[in-house]
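K.L.:
Structures follow.
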Structure I
């Protein structure tokens, strides 16, 4: 797990905490609910739920979730594989998240199982400073992540039309081909539309 992912998971657990988690219901439709992210470590991101809930059944059957969260114009989205680790880390979760002790006092916590999001990819997106939007990638586990975004290819003529239409002015036109700063790109596609040589492509 790289340092960038660690930083974003810490923000998710310690600051944002509550997330919207999506699974698929019996009719094949997406369904969401609010789930708190309790812990994170090198192995992944941890949350829990009661074994009597439909959410639990969906987790056990599908073994995959998508989640989104936002606070103070900073958002995190993740999608990936989950595993049920039973009561492992349950005591640690209750010690760290003391409000859970009031919801499930004493031995009633036996109704809960802990799940780990162990292989996932996603994104951090920060628009708290509108003139300097930032984004970053999150990778949990041993998975390959394909590069995505807009890229300027060979054939760039240095016309600077892409820079002129870029909302964040995050294209370095001092180079040929021009270079799009992926950390600040909005993925709006205006540069691709404006390029007279059609050498800007979405990956």
Structure II
């Protein structure tokens, strides 16, 4: 049996729902660092990640960017769903962090499935619940945690999720994801390197031990 269909059946026990998603969605492979959703644009498709990772970012008037959340396998984009279902423009953009395989679900299809299948509704509610909890933690980190703490925590999370001791990322990308200036990140990374916690490289950071 097709692995993509088995993937859908693991998420949706309702066979009819999985069948419709399989028939009415497009399965696509998107290269790394590709924007799949644009800020201030109407949403046409909603991603359901099969393999890979997507980061959802927001740009503010000052030009700074900040990471809102990641979309991992088995997950979708809450902001895209809300904007698409309400026919409003997106307040954020989404970009693949690595090569990503995903189901591109047309918004009109998702809207129809949402009304006809209770399990689709359950999936969306669980997704919103997860994102809301992440938002609370995000607000806590901005309001109550220092930038050095946030940086270390961010690096730990990336290391855990990749399972590797080397994280391929630039200082500017880290700054964008944490909503600060590149100079701040560079200074903090240099301090971590002096403390023997990391090894700075060109567009990569090695973490030889525990942070």
Structure III
């Protein structure tokens, strides 16, 4: 292990690179209309067709182009992990940062940019009056250092996280199922007792 020289990253394996975001992405700043490119929302669940409750502007001709595979970050919801890889071509409002990954695994970036330590670093580089009006622009974001393992290792990290999170999700689902069964049992017990089907004497 070696010192990365970056506080939020700490120590990294000797062979990992630590470099600025701008070396691995190209910002996409193409202006488009939502008549040509479907409007998208950038939320905690990822990049999706525009949500019904999303804030909408009247100026549908002043949006940023997003192409499938782009990484999009909501610069105002940076502490909520509102970012992701777009599965769709579309358009987003101008407050979003649209990045074309160059030489980095998109799914690795997806996990990295949603990690607690990175989210705090992204927020720290922003500015605003209060948390709800806080913004991190690309001019600030591009200078954040990130850990960059070799590409095969990035894929291994993605596979490991996918496997482990799937296991955790299954356990959570199992627990939810158990909780639901216990709730049903509780209701049935109460019903059976109060209707005399269970002898309590």
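Readers should treat all values here as calculations from the given coordinates under stated rules, not as data from a laboratory. Note that the structure is predicted; figures quoted are calculated from it, not measured. Cβ atoms are built from the backbone, for glycine too; each structure is taken alone.
K.L.:
Assign the value 34, 19, 15, calculated as semi-axes √(5λ) of the Cα gyration tensor in Å, to the correct structure from I, II, III.
P.N.:
It was calculated from structure II.
K.L.:
In addition: Match the computed value 3.0 of distance in nm of label points 7 Å out along Cα→Cβ at positions 34 and 66 to one of the structures I, II, III, and report its label.
P.N.:
II
K.L.:
Kindly point out which one of I, II, III the value -11000 was derived from, the read-out being helix-only ellipticity at 222 nm (-39500 (n - 2.57) for each DSSP H run of 4 or more, over all residues; to 500).
P.N.:
Attributed to the structure labelled III.
K.L.:
I have 4.0 for distance in nm of label points 7 Å out along Cα→Cβ at positions 98 and 130, calculated from one of the structures I, II, III. Which structure is it?
P.N.:
Going label by label, the one that fits is I.
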